[in-house]
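S.K.: Pasting the structures in now, so scroll down.
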Structure I
Amino acid sequence: MEIITRFAPSPTGYIHIGNVRSAIYPYLLARQSGGKLILRIEDTDRARYVEGATELIEDTLEWLGINWDEGPIVGGPNGPYFQSERKEIYHEWARKLIKAGRAYADPTPPEKIDEYRKECNEKKIPFLYRNYRPTKTPEWEPGIPLRFKAEPKSYAWHDEVMGDMHTGPEVLDDIILIKKDGYPTYNFAHIVDDAEMGVTHLMRGVEYLSSTPNYLALYEALKLERPKIISLPHILAPQGNKKLGKRDGAKSVTEYREDGILPEAMLNYLACLGWNDGTEQEIYTKDELIKNFSLDRIQNSGARYDETKLLWLNGQWIRKIFTEQGVHALYERTLNFWPESAKKSSEDYRIQVLSIIYDRLKTLSDLKEMTEYFFTDPKIDLDFLIGNKFVKKLSESELESLLKTTIAKLTDLKEWDADSLQDALNDLLKETAKKPAELFSLIRIAISYAPFSPALNLTMEVLGREVTLARLNRTASAI
């Protein structure tokens, strides 16, 4: 049997990391088995529809390297792939249920339904609409809600993650299938679409678990074979006490992308957020994820979101790309992240800077703060200099003397390269009898006024003789 999975997001705004993980697992399963991934846009909630959200979904998936076999852009034999364009298909299936006596038009006004619900609340009993089912119903036509006529019974099913499940008849109800505006509810549309598109493995969030009995009743009434059901556990807030939300600091995937998170790192992190292959491995390429993924290794409890881990993974991927693909490949990823002052420099110079700074980057956006002093003279800040925990041990006269000794030593240097500079720095340690932390911190701050920088000899090599000496003189004069 060919495995067919699907990702069916709603175009209602930004795409959350939880939404994206719901695309990653179906993608991995489809690719591993040589099956198909379908992208379907569930846009029947017209009140919440956001212009441009579909394009954002497509762009995010493409950025992550998640390609789909059927859906928008690529087409396919089971279109249309926008639910708003499939209205007649839903109506056709709805008429099958009406004909079978399993659906009815419901003319009950919303205010009356609210009264029923209030009555149940006062009696402290669950509200089930089937207990208030109208005795006389009109012939259904668009403009009147269509409800499923439930036949309460127990259901049992197997969830590939949660295990064997069962429920009693008390949870079955007359759910709405087609809304007043003629569009289907999610409850009805996804069952019809999955059947029409041949979906064999249904992956979605665990929040749909409580509604599964109603879905099973619909499969049964429509005489459809159930797909394999896979409930994905919640991504939890960092405290682990609730489902992750925007208030918990999680950003949209677009924001992470703009902050300089690499797609490889995001894919790696989200795939392992609720799944592992039983090993200690933490860095996975997409191909490794496809090879190692298995349903039985998806955990059945929530996975705690940890942005620190994401940033660590991103730093690992920055170094991995540099090491395995080279500085030019990494440079191509950085084009939108350099400080404004870098625009006046040559590409070769920026590549030089990147080649000594890359291993300190957690995100590509760190480039702005970490490289500014390579492109423009930093503002002299003696408070910052003297406040350094190593430099503050030295008097002002010592600072001035050390800088002048350093300037003299470097001025006489014949070759301005990393090795020669390191030799000169080592000689200065002997001549001044200072500790490396004291002398090197002084020189580093005098030329960068940055909280951190690459190895001092490499920094000076890239800055060049003229700039390095000029900055050392400026600081000496300021002192």
Structure II
Amino acid sequence: MADFDTPELKEYLSIPAIEPGAMEGLAPFVAKPPHQEPLGYPGELVDNWEEKAIEKMGDMLKKYRGFQVFLDSCVKCGACTDKCHYFLGTSDPKNMPVARQDLLRSVYRRYFTFAGKFFPKLVGARDMTREVLDEWYSYFHQCSQCRRCSVFCPYGIDTAEISMAAREIMDSIGQGQKYCNEIITKVFSIGNNLGLPEPALRDTLEDLEEEIYEDTGVRVRLPLDEKGADILLITPSADFFAEPHIDGLMGYAKVFHEAGVSWTISSYASEAANFGMFIGSYENSQRIAMRVREAALDLGVKRIVHGECGHAWRVAYSFWNTYAGPWDFLDPNYPVPQHICEFTWDLIQQGKLKFDKSENDHRVVTFHDSCNVARATRMGDKPGGQFEIPRNVIKAVCNNYVEMDPDTIKDATFCCGGGGGLLTDDLMEIRVKGAMPRMQALHDVVEEQGVTNMAAICAICKSQFSKVLPYYKMPMDMIVSVHQLVSDALILTGQNDGDEASGEQDS
């Protein structure tokens, strides 16, 4: 049982009465040297960390123009105060975006502004102390970098950028987060977040091939390290081992099979996710992105297609050209990168896929817009494609579709509560409480319109919802992959029913 109270779902979402210090002290496990040093950081807190932290902040202010703009331009208008799901779920005023920003802004003012240097109390400037560091470590790991607050900020201040900067500063002095940094280390050493070696990955893909054959009677391949394939699929490693992710991976494979394209996964760069973004480290983000480039060159592919991972799509869409470009060795007739939803929707529009939508008639589906997709990317060739294309795919394979409250979807979507490097059990309380606004909107359409399932195109969202739905008295299997719905409805050429397929295999 949880040692915290789950927020109560009410008739409507309301602004809570503040509870100062409600989440004070909640913090993730600190990274140990084996998690820090492969990323180029000190193994533990350095002796002169106060000076090093300020020095690092100064370097970042020179390097990233937006960082200083965000710190200087806030006028405390209050537009963001009630926009954060963590504040709405915890009532802690330091989870208001403006207050969380001020945890770093107060130190910035002390060391980098005239007023802060000579009249610190007048401008709320603070010295860099151990108390401040502990506060940073706690509250900057209660931000999922979802950027909802920036949508409503009249100045466009991006709290995510400030949270990333704070984490990068802490990493640089030896105060890193175990969860994110351990995962990045696995990517560097093995190629994916889970640390799955090539033999285990190959066995998993072969098992999925057998599962598809038993279900359909069709031999659908999930190839690994096949040189000369047209398409390199990079997908979150959750797709290789867990529900509902793995059903989505089988959906991708079926779509590729029916389209008649050659494709492969790379054991060297099997991971689409890039946790370097979560810790604010451009250097480590670039190292991860370069693995994809190297794999694409080694395998000689013409296209790269992304599976269902929200922040992976953001990194690829927004940063790949800087991190690992140019991509001029790929086929210029296709977008770089391309999302699996774009790929599937193109085929649907061309009439190349056939569906039996009744296979999903036991479901009434709604869609959760994942933060990084909704607020930091596009799909297709029109503004808003990141909203419309996944919905178009769902509607092409399902007869029953329902939208959640319009104030909680598209660019105003609420975060799942587990993004930005928070998907770890040592932060379960903030995950559950941060999920409350989305759970409220979901609960409303369950009660009013009979919704049975919520689809998503983000691995973190799917993992988070699987864990927190039961806290809100909803079944964990409500969350599904978009390409799980595609898989269930797609009619493969030569497909048999399950009984015939099994019989053929047994004979």
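Quick note: the coordinates plus some simple rules give every number you see, no bench work behind them. Since this is a predicted model, take the numbers as computed values, not measurements. Cβ atoms are built from the backbone, for glycine too; each structure is taken alone.
S.K.: For relative contact order in percent (Cα under 8 Å, 6 or more apart), which structure out of I, II has the highest calculated value?
M.R.: II
S.K.: On to the next question. Where is FRET efficiency 1/(1 + (r/R0)^6) of positions 198 and 262 (r between Cβ atoms, R0 = 35 Å, to 0.05) largest, in which of I, II?
M.R.: Checked I, II; max of FRET efficiency 1/(1 + (r/R0)^6) of positions 198 and 262 (r between Cβ atoms, R0 = 35 Å, to 0.05) sits with II.
S.K.: If distance in nm of label points 7 Å out along Cα→Cβ at positions 166 and 382 computes to 8.3, which of I, II did it come from?
M.R.: Label of the source structure: I.
S.K.: Out of I, II, which one gives 1.04 for Rg/Rh (Cα atoms, Kirkwood Rh), for residues 270-373 alone as computed from the coordinates?
M.R.: Label of the source structure: II.
S.K.: Continuing with the same structure: Please compute distance in nm of label points 7 Å out along Cα→Cβ at positions 118 and 278 for structures I, II and give me the label with the greatest value.
M.R.: Biggest value here belongs to I.
S.K.: Let me ask something else. If FRET efficiency 1/(1 + (r/R0)^6) of positions 150 and 214 (r between Cβ atoms, R0 = 25 Å, to 0.05) is computed to be 1.00, which of I, II is the source?
M.R.: Going label by label, the one that fits is I.
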